[in-house]
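These are the structures, in C-alpha cells.
Just so it is clear, none of the values below were taken in a lab; they were calculated from the coordinates. Here the structure is a predicted model, which is why all the values come from computation and not from measurement.
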Structure P
Amino acid sequence: MFNILAISGSPRKGGNTEILLNTAVEPFLKEGHTVHNFFLSGKTIAPCIACDACEDDAVCVIKDDMQPLLEKLSLCDAMIIGSPVYNRNITAQLLALFNRFHSITHKRPFKDRVFFGGAIAVGGSPNSQGITLNIIHNFMLSLGICCVPAVLNGVSVVARKKGEVLEKPKSLSDARVLGENILRALKMTKSSG
C-alpha cells in the first residue's frame, strides 16, 4: 500500500485548490491507499528565521504545524502540491512552508528512496499558472523528488471564484490524471524494485 501527501498552499478553505487536490488523490483512495491532507487553510507555518540551528540535527526550533507535516512526509511515497496563483507566484503560506524545508535538506531525506511529486496551479487568468508550476517543480527537484506530469507538465487551471473548478470537467479530469500517473509510477517502481 502507498501513502500520498496532498498539500494545499491556499489560505482559502474549501476552494479550488483543495477541490483539485481531492480529485487528484481519488485514484489512491479508490484502491485503498492512504491519503494525508495538509491544507494550509487550517495550519500555521511560520517563516524560516535563518538561525541555522537545524544544521546539526535537522530539527527546526520553531514549533508550529511543520513538525506534524514532516512526520507525515516520512510515511509517504509521493506528494501533490497545489497553489493558487498570486501575481504569477505561489502563495505566501506555501513559500513559508517551502523555506522551512531547509531544516531537513541537511539530511537529504529522499536520497535513498524514490519519491514522486506532482503540481497543481489555479489562477484567475490564462497563462498565469506556468511560473507557479515551475516553482513547485523546482522545490521538488531541489529535494530530489521525481516530478510526474499530468496530461502536460502539471495541472494548470483557470478559475477565480470559490468552487468554480467544479464546473470545469476537463480540469477535474486533468487532476485525476495526475493522481493516476503518480500511482502508476509508484507501482512500476515497486514492481521493478
Structure Q
Amino acid sequence: MTRMPPADAELSPRRQQLVDAAIRVVARGGLRGLTHRAVDAEAGLPEGSASAYLRTRLALLTALVEHVSRTLQADLAATTAHLADDAQPADVNACVVNLLVRWTEQPELMVVRAELMLEAMRQPELMAAYRPWRDGLVALVEATIRAHGRDDPEGRARAVVAALEGVLTSSLLQPEAERPAYLRRTGSMVLASLAAYEPGG
C-alpha cells in the first residue's frame, strides 16, 4: 500500500492554526458561519489574520478541503499499511470497516467532510482537492472485489464507496457510544451485499 504524507505536512504553524479553527467553526455552525472574522475569533488571533493567509472565501474553503483530504488519506494509509498485497477479502473488508470507525472518532472532521462534499458540487474547483482520499478508498474496495472474481470491479467499488459515505454520515446521528457497533454491522452488510450484487438478479 502506497504511503501518504502526514496530514497537513505542508502547512505552516499559523496556517494550521487557522485551518483547525475553521474546522471548529464549520462543525459548529455550518459553512454559512465560515467567515474570516469567525476564524480569527475562534483561533484567538487579531482580526485580519485569516485574510492575510487565505485572502478569499474560496481560498479558505480550498484550505479546508485540502486539510480534510490529506487527513483522510493519511488515515487510509495508516489503516491499510499492514495489509499484504494478497490479503484475503475478509481482511480487506475488516480494514474498511475499521477505517469507518476510526473516522467517526473525529466527528468534527466528518461533519465538515459532509459540508464540503455538498459545497464541492457547487464549486467544481474544490472537487480536485476533495477527490484523492475517495479514490484511495475506491481502490481499496476494488481490490477485494477483484479477489472475489466479480465483473466490473471498479463500478462495484464506486457503488460500495457511495453507500459507505451514506453509512458514515448516518452514523453521526447515532449516540456516540453506539457508533462503532452501527458501523461494523451496517458497513459489513453494505460491503457484502454490493460486492455480490448481480444486476438484474
Structure R
Amino acid sequence: MIRAAALASGDGEKLQAVLDAMVFGELPQLELTAVIIPEKNAYVAQRAISAEIPAYVVDPDLFPTMTSHSMAVANKLKDMDVELVLLCDYDQPLGVIPYQFKNRMIGTCPMLCPAFEDCEGDVFEALLAYGCKIAGATSYFADGDGRVGKIIDQRAVSVVPGDTPETLALRVREQAEWPLLAEAVKLYCEGKTRR
C-alpha cells in the first residue's frame, strides 16, 4: 500500500475525484491517510470527514512566514510517514514541500502543458480567443517551485461551437482533469511513473 495525504482547499472537487476512485475500487493500492487544509471551514473538510479520512488544519495565519508554514505542513506529512502527496486545489504556496517530496507530489492543471502554462487570467478565455479546437488537462509531478514538472499524462477535450469559458472549464474538469488525477495516482501506486 502507498500511504498518501492530500493538500486541499476550497470545495474539494479534486479530492472527491480521488475518493470516488477509491470507492469504486480503482485505487486498491492507495491508503489515503489524511487531508491537510489551510482553513477549518472549507467544504473540503466535510468531504474528508464523510469519507472517514482525518482532516488536519494547518492555518497559515499562525505562522510568521510562508516558509515556516510550508515547513509545518512538510513536517506533518513526514510525521504521518506519507510517501505520496496529492495536490487537490491547494491554494497555499508550497514552499519547501516539493523539495522534500520530489517525484512524490502529484497535481493536475486544466491545460495541455506547456501550452498556456504562463497564461495570465482565465486560460479558457484565452483558449477561445485564440480559436483553439482542443483543450485538456495535464497530470504532473510538482517541480521545486510547485509548478508543472515532469508530465505524467495528458487528456484532450474538444472545444465545441458555442462554448463559453464556463462550459469549457466544466467539461475539462469533468472529462479530463479529475479523471487524470486518479489515473496518475494509480500509475504511481503501480510503479509506472517512477524513474
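Taking mean projected area of the Cα convex hull in nm² as the quantity of interest, name the structure among P, Q, R where it is greatest.
Biggest value here belongs to Q.
Determine which structure produced the value -12000 for helix-only ellipticity at 222 nm (-39500 (n - 2.57) for each DSSP H run of 4 or more, over all residues; to 500), calculated from the coordinates; the candidates are P, Q, R.
This figure was derived from P.
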